[in-house]
Structure P
Amino acid sequence: MAISVTPKAATQIRKALGKRGGGVGLRVAVKTSGCSGYAYALEFADVAAEDDLAFESEGVQLLVTAASLPLVDGTQLDWVREGLNEGFKFNNPNAAATCGCGESFTV
């Protein structure tokens with residue numbers, strides 16, 4: 001089981017960690033929410049939590065809560081620009097469907 005990032009996403013994570021003055025990496029979690037059932041939650045972490053599983057990809061550390069890992073296993077986090085908007089995009093092979101706005105998913 002694992003999660004990864006693209007080189008563009010890794011660059012953005014490193015930039016954000018630098019701006020905030022450090023941290024151990026990016027925590028990825030899934031919460032029950034949204035019109036499709038689940039929503040991604042991202043936060044920069046100063047320390048790993050007891051239930052975090054750590055993965056290194058493209059030189060950055062990703063922390064995934066143990067409960068969330070089955071829902072994001074195999075996911076690649078990318079950084080995309082679409083028109084005037086830019087941000088992280090989840091390429092999740094476990095998602096059977098996503099809502100119209102792309103904020104939530106179902107498995």
Structure Q
Amino acid sequence: MRLDGQGESALEQRYYLSSRELSAEALAQAVRRHWAIENGLHWCLDVIFREDQCPLREDHGPQNFALLLKFALNLLRSSPFQAKKSMRVRRKRAGWDDEALAELLGMSPL
């Protein structure tokens with residue numbers, strides 16, 4: 001149930017296909033886990049790396065580039081040195097500062 005703009009309640013129904021019989025609570029947890037992945041991974045790729053605006057559309061280019069983006073995202077997430085900074089700031093810093101990039105990759109600066 002939710003309240004619409006006029007303060008009245010409305011009922012929303014969602015339908016899901018599953019190969020398992022689940023209770024309502026177990027199904028709700030499964031749906032929440034799915035959306036946690038969607039929000040945590042795909043949202044970052046779309047907003048921080050602008051994956052949806054990538055012009056690659058042919059052959060293996062889109063899959064290869066998506067793999068590289070996920071690799072870069074995992075590197076940015078695993079950086080203990082910039083843990084309190086946003087993902088966008090971490091990405092910009094690695095792009096602008098060679099020492100920050102070397103630190104992110106676990107290499108000693110040149």
Structure R
Amino acid sequence: MKIIEKKQQIFARRKARVRAKIHGSAERPRLAIFKSHKYIYAQIIDDNKGVTLVSGDSRKSTAAKPVDKAKELGVEIAKKAKAVKIIKVVFDRSGYLYAGKIKMVADAAREGGLEF
């Protein structure tokens with residue numbers, strides 16, 4: 001049990017460290033990522049108002065591999081953001097390491113037209 005508590009503490013510390021440096025505004029909202037065991041969720045948030053502007057998830061994805069699901073999510077969130085005239089965002093990896101699915105969401109969002 002102590003190992004699990006230690007991992008959770010390390011993650012919480014890393015998440016707080018990342019979040020302390022990142023703040024979304026109306027000009028550059030925050031693209032926040034949440035990763036569960038099965039799915040990935042992304043939201044574009046205006047922190048000044050405390051409002052989610054755009055959201056998406058990988059639950060309806062038809063891809064077989066998790067990395068491919070992440071790529072579809074990145075493209076989807078970029079399309080939705082462009083529809084609401086959001087081009088520049090601040091990427092919030094939420095304490096997750098910038099590799100694998102998190103990196104794929106970011107790269108796909110960049111390919112879709114978001115700037116960060």
Q: Taking distance in nm of label points 7 Å out along Cα→Cβ at positions 23 and 79 as the quantity of interest, name the structure among P, Q, R where it is greatest.
A: Q
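Looking at relative contact order in percent (Cα under 8 Å, 6 or more apart), point out which structure of P, Q, R has the largest value.
Max of relative contact order in percent (Cα under 8 Å, 6 or more apart): P.
Each reported figure results from applying straightforward, stated rules to the coordinates on display, with no laboratory input. Everything numeric here is computed off the predicted structure, so don't read it as measured data. Cβ atoms are built from the backbone, for glycine too; each structure is taken alone.
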